[in-house]
Structure 1
Amino acid sequence: MTDEIDAQRAAESALSLKAGAVLKDLPGRRRITRYGELVVKSFATIEADAFERERAGLLSLASTGLAPALFSHGESWVATAWLDGEPIEEAGDDAHRSLGRWLARLHAVDPAGLPPWPLAQRLRAGLSDPPDSCPADLVEPLAAAAERWIPHLRSDTFVHGDWGDSNVLANPEDPTDIRAIIDFEDCHVGDAAEDFRWQAMTGPASTMLAPMLQTYGDMGPYAGERIAAATTELIIDVLSWYSAPGEIERAQRNCLPTLRALIDGWLPAAVSNSQIQ
């Protein structure tokens with residue numbers, strides 16, 4: 001028995017729950033189970049930091065209407081109210097505009113109580129020991145660019161950390177009708193720009209970033225540089241996930257063109273011009 005299942009059993013005992021339906025299972029990491037009007041997310045010991053961030057995020061969002069209500073929590077589990085809705089499967093421009101509005105609401109929440117997770121530290125660590133799949137000829141110019149971006153980073157915002165269409169619950173008939181934000185395992189106090197990194201990851205051809213920026217509002221100065229820093233950190237991390245030859249080549253095809261565009265200054269210029277080309 002893996003310990004996320006032990007945590008699930010502890011929640012069942014504490015809340016007198018029976019006959020749950022597993023919604024998501026990541027063996028050795030965490031499990032999400034529905035019990036009628038409650039959802040229990042249980043965490044393995046290896047995911048202790050993720051559990052603490054999840055709990056802190058849900059506590060900070062109590063009474064905001066932005067996330068499912070936290071019903072109870074234990075040593076390695078949280079129980080929240082069940083809400084009807086599904087992650088957005090096909091997010092077009094209108095859905096991303098709605099995501100921008102919801103992200104602005106999330107970023108307006110006081111981040112007190114959230115743990116720090118400094119982007120500058122993560123970015124420098126990734127570039128000081130990059131994965132083999134990141135070509136050596138990119139590392140030095142990326143490191144130089146990072147040192148230009150890092151002075152502009154901020155640490156004053158409730159950052160979701162994994163923002164996108166898969167981490168909201170929306171009306172399945174209308175993806176613009178978002179009902180709640182979910183999955184706070186990566187939340188922390190940091191820079192608002194971090195929550196645009198997945199949308200920028202596809203590079204100059206991104207169709208997701210511009211609609212979100214249009215409705216989000218003012219990000220403050222040097223928004224492009226800050227998003228560039230966050231996107232670079234994400235890509236270096238993603239490249240480290242893969243070890244099989246076919247997976248490595250696929251990740252490189254998807255990621256390296258964006259790294260080269262970031263070195264060339266694409267993102268700061270695009271954001272300052274309020275368009276992604």
Structure 2
Amino acid sequence: MADLLIHSMSEFSDMILAALRLADAHDIVEIGAEYGGMSERLGDHVERRGGRLVCVDPAPKPTFLAWVAGAPHVRHIAQPSLDAIDALGGIDAWLIDGDHNWYTVFHELSAIEACCRRDGKPMLAVIHDVGWPCARRDMYYAPDRIPEAFRHPFSYDGGVVLDHPTVVTGRGFRGMGAFAIATREGGPRNGVLTAIDDFLAAAMAQGREYACAEIPGVFGLGVLFALDAPWSASLADLLMPFHQNALLATLERNRLRNYLRVIDIQDEAAARSQTRAF
């Protein structure tokens with residue numbers, strides 16, 4: 001089933017690595033390693049430049065752990081991102097693909113900005129899952145880590161479908177126990193893209209200027225960067241053809257509809273099997 005749905009940030013690796021080269025990024029943090037698909041590409045990038053990669057993930061998969069054991073230029077921090085960021089210094093670029101909810105992403109960006117200002121580094125952050133379903137709806141791998149005031153009502157069993165703001169029991173894209181989804185889409189402090197919007201608004205109110213490109217494919221990629229960085233114009237030129245690209249958005253919506261239909265077919269087959277069993 002997983003093979004039917006490309007879902008990894010590594011699908012954007014050519015673009016991300018080009019951005020890192022433009023920014024001359026040697027020292028990189030990756031938040032959320034999972035299987036290590038993107039980690040290996042980042043590891044190759046920093047190794048060629050004599051840099052370092054720090055991967056922050058409290059519970060990565062065994063394939064990542066096996067790889068990092070043989071990669072001396074890579075450090076793994078087995079902590080939640082918000083516990084780890086403040087202690088990291090001299091970082092040129094940050095990749096965020098961890099817990100996809102407003103509280104985590106907003107505070108990740110705020111902590112990253114504080115590190116960049118402390119270290120005199122222009123901010124460059126690449127954020128996955130800025131599109132559906134997490135753009136305007138929280139997802140929680142560990143709901144207990146989110147303060148109650150910032151945590152929306154959630155469900156481990158309900159699924160989400162396009163153009164439907166509430167969860168649907170036993171249907172749609174769902175975590176099957178691996179993660180929880182906010183029961184309603186939209187509203188304040190809900191979703192990854194909302195977190196980016198709120199971070200940008202707060203920064204702008206204090207006179208700090210950033211740009212953020214939104215690439216509408218493979219659950220959406222955001223590239224947020226300081227406009228006063230010496231490489232900002234070159235990076236903008238790289239990203240502009242993909243930013244909010246209408247064709248990419250149409251293809252992504254079609255991809256999601258097809259995948260959701262596959263889930264429906266599987267659910268219908270499972271229901272028929274249960275009926276025959278009785």
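FYI, it's all coordinate maths here, none of it is from the lab. Just so it is clear, the structure is predicted and the values come from calculations on it, not from any experiment. Cβ atoms are built from the backbone, for glycine too; each structure is taken alone.
Supply the structure label, taken from 1, 2, corresponding to distance in nm of label points 7 Å out along Cα→Cβ at positions 52 and 108 with the calculated value 2.1. Only one of 1, 2 returns 2.1 for distance in nm of label points 7 Å out along Cα→Cβ at positions 52 and 108, namely 2. Quick check on the output: 44, 19, 14 is Cα extents along the principal axes in Å, for residues 148-187 alone, derived from one of 1, 2. Which one produced it? It must be structure 1, since only it matches.
23, 36, 22, 17, 3 is what came out when P(r) over Cα pairs in 10 Å bins from 0, in percent, for residues 156-211 alone was calculated for one structure; which of 1, 2 is it? This value belongs to structure 2. Among candidates 1, 2, the computation of Rg and Dmax of the Cα atoms in Å, for residues 172-259 alone that gave 14.9, 42 used structure 1. One of 1, 2 was used to compute distance in nm of label points 7 Å out along Cα→Cβ at positions 4 and 20, and the result was 3.3. Which label is that? The correct label is 2.
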